[in-house]
Structure formats: C-alpha cells, structure tokens
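Some structures to go through are shown next.
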Structure 1
Amino acid sequence: MRSKNVDSSNKPLNDDPNEIKVAIGYINNFPFSCPQPERWERALAKIPFLAHITTNASEFSWFADILLPDTHHMFEKWGYVKAHGNGYRHVTLMQPIIEMTRDFKIDETEIPWLIAEKLNDRGFNNLLEHFKAYKDPETGKAPTNEKEFALYSLKYATQNLWDPAKYKGGDKFNGWDDFLKAGVWNSDPYPYRKRWGKMKTKTKKFEFYSETLKAALEKHAKKHNTTVDNVLEVCNYLARGEMAFVPHYEEAFIAGDEKEYPFIHVDYKSRLNREGRSANCTWYHDFKDLDPGDVPWEDVAKINPRDAKPLGIKNGDTVKLTSPTGSLTCKASLWEGVKPGTIAKCYGQGHWAYGRVASKEFGKVPRGGSSNDLIPAQYDRLSGSTAFYATTRIKIERI
C-alpha cells in the first residue's frame with residue numbers, strides 16, 4: 001500500500017469475500033492522512049497480519065504486527081526522482097552516502113527481493129525470476145542478492161540517460177560512473193508546442209468542448225441503462241446537458257445542514273508542513289506563528305471575531321469543532337483574516353502516535369486535532385481524487 005488517493009478501507013470493513021489476510025505498507029499513514037480516518041483504524045484493526053516499513057513510527061505503525069526499518073531517501077537508498085519546470089526536465093539520483101548503522105533495507109527493491117527469495121524456497125519462483133530479469137546494463141549480469149537488485153534495477157531504469165549508445169538529448173554521460181558522479185541529468189529545453197496535435201484526447205487536441213469526457217460518460221450511461229444527466233446527478237454534479245463538456249463553475253458539494261453546522265470548514269496547509277511530516281519537530285511548534293493567526297505550541301481554529309462574539313468564544317478558549325462525520329478539540333484564535341461564516345483549521349497536528357513531540361502522550365493523547373477527523377470521505381467522481389477542501393460544514397462550541 002502506498003498511494004494516498006486510493007482508498008481501500010472499505011474492503012475489510014465490508015467483509016469482502018476476498019478479505020485481506022496479510023498486508024505490507026511502506027511509509028503509509030492512512031489513519032491520519034485520509035478523511036474520516038477512523039474508518040482506517042477499524043479497517044487496519046481487522047487485518048490478521050500487518051507489516052509497516054517506515055523510517056519513523058506513525059498511526060499506521062500502531063496497527064502493525066511488525067515494524068521494519070526503512071532506509072532514508074536522502075542518503076541511504078538507491079533510487080531516482082523526476083521533476084520538470086520552466087521547460088526542462090530533471091532526473092536526480094538518490095544514492096547511499098553513509099555507512100549503515102543498522103540492518104535497514106530499501107522498501108521498493110531489497111525487501112521485495114527478500115520476499116521473492118522466500119516464495120521461491122516454497123516453490124513459487126515467478127517473482128524472483130522476474131526480478132532477475134533486471135540485469136546490469138553494463139555487464140549483463142543478473143542480480144544474485146537484494147543489494148545487487150537495488151543497484152541493477154536503478155541502472156536499468158535510468159539507462160537511457162547515462163548510456164552513450166542510447167543518448168537522445170540533454171546532459172551526455174560517458175557511462176554509469178559519470179552519471180553517478182554528476183548525480184543529476186538535465187534535459188534540453190522543451191520544444192514549444194511539441195505535443196500539439198498529439199494529446200491523449202479523442203480529438204488529439206486540447207478540448208474546450210471535451211469529446212473525450214462526453215464519450216466516456218455516454219459509454220458509462222449506456223452500460224448502466226441510464227442517461228448522462230442521471231450519472232452527473234448521482235455523482236453530485238450540477239451541470240446538465242452540453243454544459244458538462246465545457247469548462248464551467250460547479251458549486252462545492254458540502255456536507256452538513258446549514259442550521260446545525262453554520263460554518264464552512266477551511267482546511268489549509270502550514271508554511272512549515274512537509275506533507276504533514278513536521279509535527280514531531282520542536283521547531284515546527286516553536287515557529288508556528290509564522291502562519292498568520294497561529295500560536296506557537298498550540299493548535300488553533302481561526303474564527304472571525306464577528307462570528308465568535310455571539311457564541312461567547314474568546315481568544316484562547318478551548319473549543320470543539322464538529323462536522324457530520326467527526327470532531328476535534330483545539331484552541332480558538334480570533335483573527336480578522338478569516339472570512340465570516342468560515343472556520344480555518346490548519347492541517348498537520350492531531351497526531352496520537354507519531355512521536356514524543358507530535359503527541360502529548362504517545363498512543364493516547366494527541367497534540368491538537370486533525371482536520372481529517374472533520375472531513376467526510378467524499379471523492380470527485382470524474383477524477384477519482386479525494387475531496388479535502390470546502391467539503392463540509394462544521395459547528396464550534398466552547399468547552
């Protein structure tokens with residue numbers, strides 16, 4: 001398990017006939033990073049055997065039967081990262097640059113190889129034979145252990161960048177060692193309009209009127225013996241007819257009755273967040289007021305003073321935020337930068353099993369609250385993306 005956007009929690013919760021018996025995750029934290037995370041807590045608790053490969057403990061680790069130490073991407077593992085911007089592409093190597101202090105294994109190569117070896121010992125050799133196909137491009141040698149597999153698979157994946165015989169542009173290297181020394185490959189400038197007329201659309205062009213979406217929705221509607229308009233309605237879209245196939249504005253689908261939940265929840269990200277992985281660092285809390293309206297070593301809900309006054313809420317009060325699917329407790333911060341009728345709550349805190357700093361008491365008492373506890377598990381039906389923003393109404397109470 002790796003992706004944040006693929007929600008598999010319903011499978012064990014629904015007692016699927018193909019119920020998961022064993023699962024291995026690496027650097028996951030679904031019980032924190034997904035909306036309505038309590039569903040993941042219930043789902044993971046039902047899996048008979050769960051392993052977690054990670055650099056540090058997390059809420060996901062709490063449910064694991066075994067923890068396996070992962071290598072750190074910056075200086076302990078083989079791999080590569082792709083990036084592009086300003087008309088250039090870049091491929092950066094990750095490589096071991098320090099001596100290992102413990103018996104750590106690379107999550108995407110070494111551990112799968114070791115699993116394949118054990119499967120092979122039991123008569124299932126397909127996976128190991130597949131891994132052996134990733135031969136060293138320079139010598140033609142097949143890997144014989146997990147260390148060689150980690151290196152050879154990286155050389156195999158990046159061969160077009162460093163092998164002079166396969167040169168197609170950008171930085172040119174004399175071989176693997178030359179690439180390893182440089183550590184990065186940079187492309188030639190991207191040719192303007194290179195892909196015009198070659199797009200992966202029905203018309204092969206950029207579509208202001210999407211023939212691609214139209215064909216997909218008509219096919220889906222026909223399969224289920226209904227209309228495109230009915231499909232859109234079921235998926236909580238407002239557009240009907242031709243409007244669905246052109247760029248248009250859609251009102252946000254927001255959960256909760258306005259009378260019971262008068263405020264719209266605003267989930268925002270801190271300047272100090274690194275995908276939410278900063279909460280176990282003291283500097284994250286020391287400098288939290290770099291985010292306007294925030295308070296060092298507190299977790300706050302920002303509310304406009306005009307909204308707070310009739311509720312009797314004062315700056316620094318302990319408050320409870322509640323949505324149709326969950327609740328959290330934090331401090332109130334009266335701040336005029338918040339639009340009236342909304343409450344802004346920063347993502348990142350609310351960890352209960354992430355470390356001595358992230359949690360007030362590891363495994364028991366979180367530091368602040370997690371915005372995901374308020375956000376319902378809703379998805380954009382056309383893209384499949386998890387919906388995190390402007391998805392729910394909430395109420396606020398002083399406690």
Structure 2
Amino acid sequence: MDYRTAGESHGRALTALVSGVPAGVPLSAVDIDSDLDRRRGGYGRGGRMAIEQDRALITSGVRFGVTIGSPVAITIANRDAVNWTDVMPIAGQRPAEGAVTMPRPGHADLAGCQRTGSQDARDVLERASARETAARVAAGGVAKALLAALGVSVFSWVERIGDVSAGPYAAEHVDLDAVAASAVRCPDEELSHAMRGAIDLARNDGDTLGGVVAVAAIGVVPGVGSYAERPRGLDAQLAAALCSIPSVKGVEFGDGFAAAASVGSKVHDPIVRGADGVVRRGSNHAGGLEGGMTNGEPVVARIAVKPIPTLMRPLKTIDLVTGERVDAIRERSDVCAVPAAGIVAEAEVALVLADAYTRMFGDTCVDDMRAAIERYRARTVL
C-alpha cells in the first residue's frame with residue numbers, strides 16, 4: 001500500500017489517493033470522518049478549525065461499503081476556499097500586490113522560495129501548511145480499516161505539552177477513554193488541566209507550544225519488516241513516516257534516547273514464555289522493534305513536536321523583495337497542535353504497517369491475508 005496527497009491549504013479541496021488496497025476491506029466515510037474530527041479538535045486550536053467541517057468523500061475503490069481492489073480516492077473540501085478565490089485562482093494573471101514576502105522563521109517559507117525561485121511565499125506555504133495532514137488522516141483511515149480487519153489497532157496519546165509532562169505510559173495500560181475525554185488527549189486528568197493552563201499562558205503571550213506524542217500499535221505479529229534490507233526495516237520506515245509530519249523534530253522507539261544512558265542488562269527485553277504458553281518479551285524497552293522487525297510486543301513510538309512557527313508576536317525576518325529587516329507574516333494559526341499531531345501520527349503508523357503487511361502477506365484480498373497470517377502464526381509458535 002502507498003498513498004499520495006494533493007491540495008493547498010486554501011485551495012478547493014484536499015485529495016488522498018491510496019493504492020495497493022486489498023479487496024474485501026470494510027470501509028466507511030463515517031469512520032474516516034471520526035478521525036478527521038479528532039484531528040480538528042484539541043485545546044489550543046485556532047479559528048480555521050471552526051470553519052472546516054472535514055468530511056471525506058470517497059470517489060473510487062469502494063462498492064457497497066467494501067474495497068474492490070482498486071485505488072481508493074478521497075477528497076476533503078476546504079470550506080474556507082470561498083473566501084480565498086481571489087488569492088488562490090487556478091487561472092489568470094498574478095496581481096502586482098498581495099505577495100507574501102515576509103517568510104516565517106521555523107517554516108518552509110524561505111527555503112521553499114529559495115528552492116523554487118519564487119518571491120511569494122504563498123506559493124510554498126499553501127502546500128507546506130499542516131492543513132495537508134487532513135488528507136493523510138483520510139489515507140490513514142484506509143490503512144486502519146485494513147489493519148482492523150487483521151486484528152491490529154493503532155492509537156495515540158499526549159505525554160507532554162510545553163514543560164508539563166506525563167508518563168511515559170506503557171501502551172497496554174493507557175486509558176483510552178480518559179484520552180478521548182481529555183481536551184489535550186492526555187490520560188491523566190490533573191495533568192491535562194495543567195497542560196491547558198500552559199496553552200493559555202502561551203496564547204496570552206502571543207506564543208506557541210510543542211510537546212511529545214506517543215503512538216502505539218497492538219496486535220502486530222512478530223517478524224514484520226526486514227533485517228536483510230535495512231532501508232526496509234520497519235523502524236526505518238516508521239521513522240521516515242513520522243518525521244514527515246510537519247513540526248516533528250525527533251522520533252524514538254520504546255525507551256529511545258533514555259536507553260543511551262543505561263546499560264544493556266536493563267535495556268534489552270528478556271525472552272520469556274507467557275502464562276498462555278506463547279514466547280514473548282518480559283518487558284518492552286525496545287518498543288516492539290528489534291533488528292528492523294516487530295517482535296510481537298506493542299509497537300511504541302514517540303514524536304517530539306516543535307512549537308508552531310506562526311507567532312502572534314512574530315520574530316524578525318528578511319523581506320524577500322526589498323531585503324529589509326521586517327516582522328514575519330502573521331498567518332492565522334493555532335497555539336498548540338500537539339493533540340492533533342497524534343491523529344496524524346496514527347495515520348502514518350497505520351500506513352507503514354499496512355504496507356508492510358501487504359508486502360508480507362499479499363495484497364489481493366483480505367480473506368487471503370487472514371489465511372496467510374493464521375498459517376504464519378501457527379508456524380511461529382515455539
């Protein structure tokens with residue numbers, strides 16, 4: 001499985017195209033809309049999320065609620081596009097006025113203009129905007145549907161916003177009801193309140209906040225990935241996918257960087273036989289990944305999300321046309337999008353796992369995949 005997205009932040013629509021989808025996967029726009037709603041939510045979001053409805057329109061690849069083996073195309077209309085028809089027309093002459101020439105520090109504005117030769121940062125920022133992640137979430141909904149049919153679930157939670165930290169939590173012990181009830185998607189009610197307070201302080205200061213999100217997958221069979229071709233190692237694939245999310249500046253699996261400060265006897269997970277007789281690990285410091293492959297434990301990753309670069313009290317920059325020192329542009333923005341980043345992370349993890357599963361167990365139809373997985377499980381029992 002693979003996906004592509006298209007669309008600009010204030011264009012008419014976002015589009016996701018998912019290829020390599022096996023036939024027989026139950027898929028509903030309602031399920032995709034649920035994740036799109038979660039992405040729109042979260043304390044600290046800005047005015048744009050009050051405008052957009054974010055409803056998935058499946059235009060191909062599904063018949064009678066089930067995938068048919070052809071690419072799945074999904075569009076998400078941008079309701080705010082009606083207010084930007086003069087700024088984002090497909091045809092016509094570029095006006096002399098209205099160019100965005102004050103690139104924001106921390107955003108793709110300046111490097112993108114240097115790459116393309118444009119003197120209007122809107123040519124870059126419209127595509128580089130995190131608005132594009134709505135299409136990724138839609139694509140991830142297709143991957144989640146396949147994984148659910150194969151007994152795999154993917155979920156996330158927030159462990160830090162600003163200087164307020166919770167956890168780290170073991171994936172098996174996260175209260176998902178508490179996460180859903182929290183405005184910042186943190187399982188600890190008291191710390192959720194403190195995180196909201198930190199966001200309020202940043203908003204009052206005209207500033208923004210980042211944080212840490214954990215994402216996990218449960219039910220993954222061991223051996224998914226590759227030890228023989230390390231670029232196809234699941235850790236490598238997941239790291240690349242998670243780092244592709246806007247504002248993500250770091251990824252770790254399991255204990256991650258903390259393991260570097262410990263010793264091997266405390267970091268590596270003993271191989272034991274569980275009460276059910278199945279061979280497993282006695283702990284999960286590795287985050288479910290060893291040698292580029294899953295080991296049967298929950299796959300757990302954490303991402304470091306930097307503060308949003310659009311500030312209400314902007315930093316200094318250089319005007320692209322005049323070369324003068326000026327304030328960076330003030331685009332409408334969020335104060336904190338860490339909770340939303342978790343939903344995007346779920347989509348990226350699901351897409352990587354779905355691709356790895358189809359490579360390993362076939363991509364023709366979901367019934368054949370289930371049968372292949374059952375044979376594989378029977379063979380790998382020690």
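Here relative contact order in percent (Cα under 8 Å, 6 or more apart) was derived from just one of the structures 1, 2, and that gives 23; the source is 2. Looking at FRET efficiency 1/(1 + (r/R0)^6) of positions 87 and 151 (r between Cβ atoms, R0 = 25 Å, to 0.05), point out which structure of 1, 2 has the largest value. Largest one: structure 1.
Match the computed value -6000 of helix-only ellipticity at 222 nm (-39500 (n - 2.57) for each DSSP H run of 4 or more, over all residues; to 500) to one of the structures 1, 2, and report its label.
Numbers: 1: -6000; 2: -10000.
This figure was derived from 1.
1, 2: which one has Cα extents along the principal axes in Å, as calculated, at 75, 56, 48? Don't skip to the end; give the middle numbers.
Numbers: 1: 75, 56, 48; 2: 71, 49, 39.
Of the options listed, only 1 reproduces it.
When FRET efficiency 1/(1 + (r/R0)^6) of positions 271 and 343 (r between Cβ atoms, R0 = 30 Å, to 0.05) is computed for each of 1, 2, which one produces 0.30? Please list the in-between numbers first.
Numbers: 1: 0.95; 2: 0.30.
It traces back to 2.
Here mean count of other Cβ atoms within 10 Å over residues 183-190 was calculated and came to 20.6; which of the structures 1, 2 was it taken from? Present the calculation step by step, with values, prior to reporting the outcome.
Working: 1: 14.2; 2: 20.6.
Structure 2 accounts for this read-out.
Where a number appears in this text, it was derived from the coordinates with a stated rule and is not lab data. Quantities reported herein were computed from a predicted structural model and do not represent experimental measurements. Cβ atoms are built from the backbone, for glycine too; each structure is taken alone.
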